[in-house]
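Peer 1: Next up: some structures, all given as structure tokens.
No lab work stands behind these numbers, since they all come straight from the coordinates. Small disclaimer: the values here were computed from a predicted structure and weren't measured. Cβ atoms are built from the backbone, for glycine too; each structure is taken alone.
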Structure P
Amino acid sequence: MKILIVEDEFELAESIESYFKQEGYVCEHAPNLKIAIEKVSVYEYDCIILDINLPEGSGLSALEALGNKKESTGTLILSANQLLDDRIDGLNRGADDYLTKPFHLAELNARVKSIIRRKQHKGSNEININEIKINLDSKQVFINEEEVRLTKKEYELLLFFISNKNRVLTKNSICEYIYGDFIDQLDSFDFIYSHIKNLRKKLISAGCEDYLNTIYGVGYNFKISS
């Protein structure tokens, strides 16, 4: 899962980023709205954590630009202001949830998980597609009720493919999702090819149908017909 943190308080942003990375998320930070909008126009995110009290103005004005890039992208707004009108305004402008400062990181994590479940998985903590079952809380993957051990990157890839089933995903979009800002430091896509190859091998060996199709010169398509 990939998160964008829009927060001008660097200490708080680092705290949030560190916590979510320990939870297995890929995190990126935008210290202002301009950078946030630039990132959203290029990259895909599962959830955007947006501080609405930014130096250049209220983040509420950017909710539409940030939230409408992809229907499955959730938005949670943070604010030191506890006024009910601000909460209602944020929700009316497209935010999925609202959290006032100060807050516990565990609560923020729980709310982000809830948003992602609602936006991508119909509120369930479990994904069931044919013989594939994924428990989003324990991060366990089962094929025909038998657990398949995946690495962190393989698990992230499987979630990304399933969340975008029947869509052609380019090599760049896959690498951006898995590596975030660090994609510019990669010399080649060899690492991602290796992860995909290993993921496919493990799924097929466990009795899973080979849903992953290579679109030569473009990327991959996780095709589910039923």
Structure Q
Amino acid sequence: MSESTSSKLDVNLWSTPEHSKDYLKRADSIPHRREGEATLLEFLPDRIGRFLDLGSGGGRLLGLVKAARPNAEAVAVDFSAAMLEVLRDAYCQDSKTSIIEHDLSSPLPELGKFDAVLSSFAIHHVTHDRKRSLYGEIFERLNPGGLFLNLEHVASATANLHEDFLAQLGLTPETEDPSNKLLDLELQLSWLREIGFTDVDCHWKWRELALLAGLKLDQST
């Protein structure tokens, strides 16, 4: 299914346990994923009192960030029942981690302020209009000096490049996830700048996988 068709239908299979569990089985096999995660960790603020993980899934990124900043409080957001079960089992004894059930297609609930907002391969499942509004909500929830780091699945420049990427994953346009609503990297970076983020850049990219970042400037300094 093409990206444009997927966007019009607004398909999202992540509410089904089968789809979520299938992803957890193959999460480690995504090519070059660890490179992107390592780059994200490299750009983490030195001091994080509190961070938000959007679309936390099985807690892969959550665990990496908590290991890197063990004193930070974490809020993990997801809407898949299967993913939430995994998260709650893993962090039920962790007083510094809160698990929140929420669908990113709806406005974020009141969660307080954060020194960092992170996401890993989640935001591309919402419509393009929602992507932009979500980026604005993220900006509002960041403390001054806070950082947004989004390890994301973005659109290729051409259909041929998209098919080449899918082939790296053993997929075809017919078998790719219809939940994907892929969008051009540069457009998303321009949105971040328009919203008010500074130091906006793509810090890492391999084909359709990219790390988008933006800083909420501390006006007091």
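Peer 1: When distance in nm of label points 7 Å out along Cα→Cβ at positions 153 and 177 is calculated for each of the structures P, Q, which structure yields the highest value?
Peer 2: Details: P: 1.6; Q: 0.4.
Structure P gives the largest value of distance in nm of label points 7 Å out along Cα→Cβ at positions 153 and 177 among P, Q.
Peer 1: Matching task: 16 is the computed value of relative contact order in percent (Cα under 8 Å, 6 or more apart). Pick the structure from P, Q. Show your work: numbers first, answer last.
Peer 2: Numbers: P: 16; Q: 23.
Computing relative contact order in percent (Cα under 8 Å, 6 or more apart) on every structure in P, Q gives 16 only for P.
Peer 1: So if we calculate distance in nm of label points 7 Å out along Cα→Cβ at positions 89 and 145 for every structure here (P, Q), which label has the highest result? Let's see the in-between values first.
Peer 2: Values: P: 5.4; Q: 4.0.
Checked P, Q; max of distance in nm of label points 7 Å out along Cα→Cβ at positions 89 and 145 sits with P.
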